[in-house]
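I've put the structures underneath this note.
Bear in mind that the values in this text are calculations on the coordinates, not laboratory data. Here the structure is a predicted model, which is why all the values come from computation and not from measurement. Cβ atoms are built from the backbone, for glycine too; each structure is taken alone.
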Structure 1
Amino acid sequence: MAATPFDPEAVRAFEHARWQRAAGVYGTTFAGATEPFIEPLLDAARVTRGTRLLDIACGPGFVASRGYARGAVTWGLDFSPAMLAVARARDTAIRFDEGDAEALPYPDAAFDAVVANFGIHHTPRPLLAMREAHRVLRLGGHVAFSFWAEPDANIAWKLVFDAVAWHGDRAAGRAPAPGGGFATQAQCAEALREAGFADCTTRLAHATWQHRDAQALVAALQAGTARMAAMLEAQQSDAMAAIVADIAANAERYRNADGIALPIAALIASGVKP
């Protein structure tokens, strides 16, 4: 079967619809996976008191709020009105703008730091978004973005992908072909260099994602993600039961008093505008 041609507008429409739907429950579902990487991300971008900070693909504003708590002068930007409504209700001290990460509505050299916590790879053209980040940074400004590590380092993802591969169909979600991603530390650094950044570095950060059981993990992914949710929702009901049972069996080694503590990992890439 021929590969699906890349269509940036189809990617944008898919992502927009999914994040609009997830906005109201993101904070109680998938935020548990992304939250542990906020402080390392802000550290990588050198965010301190007085930093003019832009949080791209800000979602409900958790990164922007942490930046503001450090004393940064903070903006958040997202393309989802539903996400922005949550962000504005959560934190009235921060300016949250609706806009496109590939065409930022800000002048050149407006910020000291630009960050994106698991957002860049959801844009249709990640390199274009990084070039826009470069444009709005002042000389010497810092960029940092996070991206999920490969499943071998990211056990929560590996449990799900392996179970779907055994009992279901990983292609069932029929999401449009993405515009690009970063599977390795070298690819992260190279993408930043291609966007014009210097002193590009990446590091692997580790955390755990606690769940009551396998069903709770699957429910969080279905409610709070985009491509993963589409894949899981598309599975046949009998296959889905087998998938959850497979995850439960293989998650037993991570059991603690509160359920299952699943190791997760992310790449945090950073650079400087020379």
Structure 2
Amino acid sequence: MSDPNTSSPPAYWIVERDDHITVLRYDGGKRRTMNIEGARQLAEHVTSCATRSEPPVLVLILDVVHAELAEVREMSEGRPISDWGPWLNAIESVESYPNGVVVAVPKQATCGGLELALAADMRVAAPRARLGVLETRMGLVPGAGGTQRLPELIGFGNAAMLVLTGESVSGTEARRMGLVQIVDTDPVRRSIDLAEGIARNTPSVVAAAKRALAGGRVRNSDGFRTEGRSFLAVVGTDTTKQRIDAWLDAQEDGRNPALRNSPLP
């Protein structure tokens, strides 16, 4: 007999299609945040697809304004950093996936949402979608690879502008920077069109091409460790706790600071 006091967590990722292309849409509810369980479920989906004899091309539909701040606040009070392993697992599983991965951004991919999108092969956004890393406004530092992958894609100056201001840019501006590859009023349809083009190629050939492309990256593992240390250095400070509390209060009142107008184009 099942325990009535226990229940399975909600399914945060909706499988909208699953054949030679797998389309996954994230459902973050009214707050549009992603929690640790949502990250765990994504890693599980991606790993499952990766182990098929012919892994499908992935399309991830993201509308994620940031990681669940209530969980970040728990970390500031001593919750083990290891609890955040599912986030890193999800991002790594996307980046190392043995076929193409396309992210569609209809509305917003900021903070953890953008850091997840950065791990994909390409991004398609609506013209008025917002993309960025807002963490400095929260008293934090991007902690899931944002400070390392952004400069690769858009150069140091553009990355510094986003990271240090904590503001977002439109899909149109993100395309100019090279943060997204295509801007379209229907980014989901366009992402699936891209995925269809990738799927016409042999999966093993696409996997080999991705390995070759990855070989051209200039990365230093010390950079990711420095990012992690920088995050941990600030997350427990009184100033950061106060800022996170203010964000949480605003969210509860329906005034999500992640949705405010940005001074950047």
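Looking across 1, 2, the calculation of FRET efficiency 1/(1 + (r/R0)^6) of positions 200 and 216 (r between Cβ atoms, R0 = 30 Å, to 0.05) that yields 0.20 traces back to 1. Source structure of the calculated read-out (FRET efficiency 1/(1 + (r/R0)^6) of positions 104 and 168 (r between Cβ atoms, R0 = 35 Å, to 0.05), 0.35) within 1, 2: 1. Looking at relative contact order in percent (Cα under 8 Å, 6 or more apart) for structures 1, 2, the greatest value goes to 1.
The maximum of distance in nm of label points 7 Å out along Cα→Cβ at positions 96 and 176 over structures 1, 2, that is, the highest value, falls on 2. A value of 107 for volume of the Cα convex hull per residue in Å³, for residues 80-127 alone, calculated from one of 1, 2, originates in structure 1.
Each of 1, 2 could give Cα extents along the principal axes in Å, for residues 56-111 alone, but the derived value 40, 26, 12 comes from 2.
With distance in nm of label points 7 Å out along Cα→Cβ at positions 24 and 192 computed over the structures 1, 2, the top value is the one for 1, the highest of the group.
So helix-only ellipticity at 222 nm (-39500 (n - 2.57) for each DSSP H run of 4 or more, over all residues; to 500), computed for just one structure, reads -12000; which one of 1, 2 is that? Going label by label, the one that fits is 1. Computing mean count of other Cβ atoms within 10 Å over residues 40-47 across structures 1, 2 gives 22.2 for structure 1.
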